[in-house]
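Read-outs throughout are calculated quantities, based only on the coordinates presented, and are distinct from any laboratory measurement. Everything quoted here is computed from the prediction, not taken from an experiment. Cβ atoms are built from the backbone, for glycine too; each structure is taken alone.
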Structure 1
Amino acid sequence: LWFLLKQPEVLLFLLIVGAIQGSHGAYYAFSTIYWDSVGLSGKDIAWLWGIAVFAEVLVLRFNQKLFSRWSIKQMILLGLVGGIIRWSVFSFTTDFYTLMLIQTFHGLTFATTHLAAMRYISRQKSEHLVAYQSLYSGIALGLMMAVFTYIGGVTYGQLQGNLFLLSAVLLLPVFVLLKIWKIKKVND
């Protein structure tokens, strides 16, 4: 694993997808608490979670039709922009129908970014696939999620719904990282 972490391309990959996936940390930990505090019913909150999962499943199911001509970076950019929009909208409204609509962005923020990560990993040398997958799971989906969740925990009491805007703001530097990230062609 360490030999991969010494490569700038791999570090950038992990930081980019880790930030986007990690930005879900505050959402996973605090959205239900927040929605309940602003008066949404348990039924409404269940619908909000359900529509997000439904959107994710649709994107995963139809990903070949949706993204067969997209590059890895284009898919990640879609997830990044979707995340900034999604978390920003969360901060500015508690209207159930608006939240239902923006929850469909889970197909962009989580699923599209995850598919791009899987595409990137699958293009690596076969003897490195397990290492790449381990790093993605451990760092991007584990450590980065924990960091964003911790930030959410420390700030939720003060920020409440603006916590989601913080998640959006924390994604802004990813544009720079994505711009400088160079993906090498790998011949297996």
Structure 2
Amino acid sequence: GLKNFIELQAAIQKASSEDLASVLAREINSISIYNCHLVEEYREFIEYLDYLSLIRFRDSITHPYIRSILFRVPSSPVVIDGNNVVMLRRSVRDLNGVLEALAEYAEFYYPFTIVFDANIKYVVPETQREFLNMWLESRHVRLHSPADEFIMEMSEKRKAVVISADRFSEWKCSIIRIDPRELLW
């Protein structure tokens, strides 16, 4: 938040470049993938790092997708068919797997939106509900029924890539689609 931002600015003014890299890394590594949009606040501070500190800083960022947000240029947004990804292997954690794989993909897609059918709470096993709830509280997630219609609208409006095993053949639209199985297996 703003308080952390002001504290970080104060720390930067009295820190050496190496110290700044450590402070930035600690702050950024405390941000989860569920609220990864917050890392954008730190971009301007990275410019103050010398080359060696920048390399050390980059290597110390633990989540690959968050590291990509900071260091890669996005080619387009991405819309993830949440129900489809989760139901492939019955694992909510596959959403993280998709984002980690996208971090290494030739093209970088950001920002991301995960779209779930409103019934997702009832189809996910009880053992994964806590993990699902973390996603459902994220500003990167939308609940919509039917989800496919909303996914197509978002994709066309934002010129976004879609991550889904669904071919959306009933929709007369041209989208770029990546099958999540290519990313997860």
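Which structure, out of 1, 2, was helix-only ellipticity at 222 nm (-39500 (n - 2.57) for each DSSP H run of 4 or more, over all residues; to 500) derived from, given a value of -22500? Numbers along the way, then the final one.
Details: 1: -22500; 2: -14500.
Considering all the candidates, the number was obtained from 1.
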**OP:** State the single structure among 1, 2 that was used to calculate distance in nm of label points 7 Å out along Cα→Cβ at positions 7 and 103, giving 4.0.
**Re:** 1
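From which structure (1, 2) was Cα extents along the principal axes in Å calculated, if the value obtained is 55, 37, 26? Present the calculation step by step, with values, prior to reporting the outcome.
Details: 1: 55, 37, 26; 2: 58, 35, 30.
Structure of origin is 1.
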Subject >> At a computed 42 (relative contact order in percent (Cα under 8 Å, 6 or more apart)), which of 1, 2 >> reply: 1
